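Right after this note come the structures.
Read-outs: derived from the displayed coordinates by stated rules, not from any lab. Every value quoted in this text rests on a predicted model; they were computed, and no experiment measured them. Cβ atoms are built from the backbone, for glycine too; each structure is taken alone.
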Structure I
Amino acid sequence: MNVYDFDNTIYDGESVLHFFFYYVKKSPYLIKYVPRVLYAFLKYKLGKMSVEYALEKYAMFLEDYFSSIEDFDADVVEFWDKHEKNIKPFYKKLQREDDVIVTASPEVSMKEICRRLGVKNCVGSILDPETGKITRLCMRSQKVPAFLEAFPNAHIDNFYTDSPKNDAPLIKMAEHAFIVKGNKITQVK
């Protein structure tokens, strides 16, 4: 089985950040949160934000905002209509039927793009779109238990990521590992 990180690996950019700016356009009052979101994103990319810290600092904000969203499913479709173009062309060339995407992005927002790509297996953060409650944040070391819960006996033939630091536990599990930078793929294991 091939396993892929999503953001900056298959997807050109950070889909969660793009989703945030999608909602800033719909709800301009969210612009006041841009500095805080960008600061949190930077801490995440530098590996200086734990899962617990992220939940403690940002869960209440998400819950408050999600309670105001009228039709999240329609927003997801509209978002992917505009952002599907960010899927990197290499993915279709490598795609296999048993591919798994393991991502920090919420599964509820990934369902639509996975359907469009023909990807049947996605393991991500669990977010209730009605309440905004996060029950699983699938990032860094938390990706392995989430993956193993869904695929307890799986063997990872190839793992693709943009971040060898953040995804080191999945690289360790894989027979072969590849780093994706832009459209360049380099084997590291």
Structure II
Amino acid sequence: MCDVGVISREDAISYGMTGPNLRASGVARDLRKDRPYLGYEKYDFDIPVGENGDCYDRFLVRMEEMRQSIKIIKQVLADFPEGEINVGDTKSTLPDKERVLMSMEELIHHFIVATQGIEAPEGEVYFAAENPKGELGFYIHSKGGGVPNRLKIRAPSFVNLGICADLLKGHMVSDIPAILGSLDFVMGECDR
């Protein structure tokens, strides 16, 4: 895996790669540190960064990310509050499954929340979160109501696979499984 499937820092940036694939190429970008959300600014963790951008660095970065995830989870559990964890607004949350199966009103409420969504304000928003494959982003344009007027999803696997045509050139056929495996993509995200 060493010196196989090398992605330079410049190529990783120009292809728009994110997550472990970008960090393995020497770019210390992680949305949890760069633009903290959901309280990540309260937790102490490191961003693993590779040096060579090869398959082995992508493996090492992912292994260290698992260690850092455990470190974050331990901090969250130590600071976890007592009490209810669900949203108190019953109009926008799904009812308990047992009640749905026993009551027609709960079944109707479940159907309405699941099909119509929650009342969203008019406007547009983009939100991205750090996911195991990279930056998962959602652009939503709403005219109000429960269904967006426009929705665009930035799937990290789809973006990270964009480099394959150039990356595989010059390698042996036996290197292809290691290269594709090190990119760690999910085809369900890529199906467009």
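Each of I, II could give distance in nm of label points 7 Å out along Cα→Cβ at positions 9 and 161, but the derived value 0.7 comes from I. Each of I, II could give Cα extents along the principal axes in Å, but the derived value 46, 32, 29 comes from I. Looking at structures I, II, which one was mean count of other Cβ atoms within 10 Å over residues 25-32 calculated from, given that it came out as 19.2? Answer by label: II. One of I, II was used to compute mean count of other Cβ atoms within 10 Å over residues 1-8, and the answer was 16.8. Which one was it? Label of the source structure: II.
1.9 is what came out when distance in nm of label points 7 Å out along Cα→Cβ at positions 89 and 113 was calculated for one structure; which of I, II is it? The value was obtained from structure I. The value 38, 21, 14 for semi-axes √(5λ) of the Cα gyration tensor in Å, for residues 41-144 alone was derived from one model only; which of I, II is it? It must be structure II, since only it matches. Structures I, II were shown, and relative contact order in percent (Cα under 8 Å, 6 or more apart) at 22 was computed from II.
State the single structure among I, II that was used to calculate distance in nm of label points 7 Å out along Cα→Cβ at positions 65 and 97, giving 3.0.
Details: I: 3.9; II: 3.0.
The structure behind it is II.
Taking -13000 as the value of helix-only ellipticity at 222 nm (-39500 (n - 2.57) for each DSSP H run of 4 or more, over all residues; to 500) derived from one of the structures shown (I, II), identify that structure. Checking each candidate, the match is I.
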